[in-house]
Each structure stands twice: as C-alpha cells, then as structure tokens.
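Scrolling down, you'll hit the structures one after another.
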Structure I
Amino acid sequence: MVAMSSRKLTLDLHPVYNRSDRIDAALREAMDEAEAIRARQLEIIYGKGSGALRKRVLRFLDRKDVRARYHRIDKDPGNSGHLHVHFRWSRGQ
C-alpha cells in the first residue's frame, strides 16, 4: 500500500476505502514509516468520490497527537484526490 521513491512515500487508500479500521491503521503505518526513513513528503491518495474518505483522512491528520508529527499539509489544486503531508527534520534528529 505504501510506495517509496527518493524520500517521498505514497499511500493509496483505494483498497481499504470501505474498511474504517484499516484506514486508520494504514495512515498510522504510513506516518510511522515516514518518520523511520525521515521522508520529506507523504502523498495520500484518497480519490475524488463523495468526499467522505477525504474528511476522514483530514480528521485523522488534525488530531493533536498526529499533528505534532508533521510540518504542513498541501491540498493538490490540480488533483482533488490527493493530499501531501510535508515533514521537517532537524539535522540532529
């Protein structure tokens, strides 16, 4: 589910879109992996659809414990089915 290319991870949520327990687990695993390899960016692909999955992903990322783990979020204006989570790492970390 998580693909990596040059310090950028991609998480595609299409396979688990209707399994709420797997959505949170996939997001947690992707965040853990991004921290482990010190990725600069995590791209989350949730698809266009009705927006329910998008709202769920944004609610997850807005939780206080999760928000402390990343620097910022960019919503891709050209493709409404993608979300980019950016990380900032200190040199000493």
Structure II
Amino acid sequence: MNTSDITRVQAYLRKLLGSEKVMVVAPPRKGATVELAIDKEVIGTVHRDEDEGEVSYSIHITVLEEDLAPATDETKTAVSGKTAGTPRR
C-alpha cells in the first residue's frame, strides 16, 4: 500500500468507526505489513487486493485470549443467546 492508500483507508475507518484514535500505520520498510491500531495498540493488519482492475482493502483483526476478560455465565449467555438451564432444541 502506498501513502495515499493508507491515508484514504484511515480516513474511511475513522469516519466509519467514529474515532480519531484509529490509525493505519505505514510499515518501517517497503513491503512489510501495514498495521491497524487503535490508541497506539496494534489490533490487526490491512491488506490491499487488486483483482481484474478492482481494488479492495481487507482488515484482519487479531484478538488474543490473554486480552479477554474471563468467561462468566453472563458472557456465555450473551454469546449463545440462551439462559443457563434452557434445554437445546
């Protein structure tokens, strides 16, 4: 990705997510991975894809297990949509 791509993708993501803390970070050397950061914490990578003349950008976000709060009955319910003790159909 070139500087123009990085600037445009960053502006779009800031508008979409409603935060100026979103940063698309240019790599320190040419050919290295472009990073996506929020408030200076890298959360993923941004990739440019060109197929038959059409350009798109994809974002890969990584969530580390160590960064998550411990699972509780409440968080398990929120994910499954079922309350504890409700039989599955």
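Since every read-out is calculated from the coordinates, none of them should be taken as a lab result. Since the model is a prediction, treat every value here as computed from it, not as a measurement.
A value of 15 for relative contact order in percent (Cα under 8 Å, 6 or more apart), calculated from one of I, II, originates in structure II.
Looking at Cα Rg over 2.2 N^0.38 Å, point out which structure of I, II has the largest value.
II
Each of I, II could give helix-only ellipticity at 222 nm (-39500 (n - 2.57) for each DSSP H run of 4 or more, over all residues; to 500), but the derived value -8000 comes from II.
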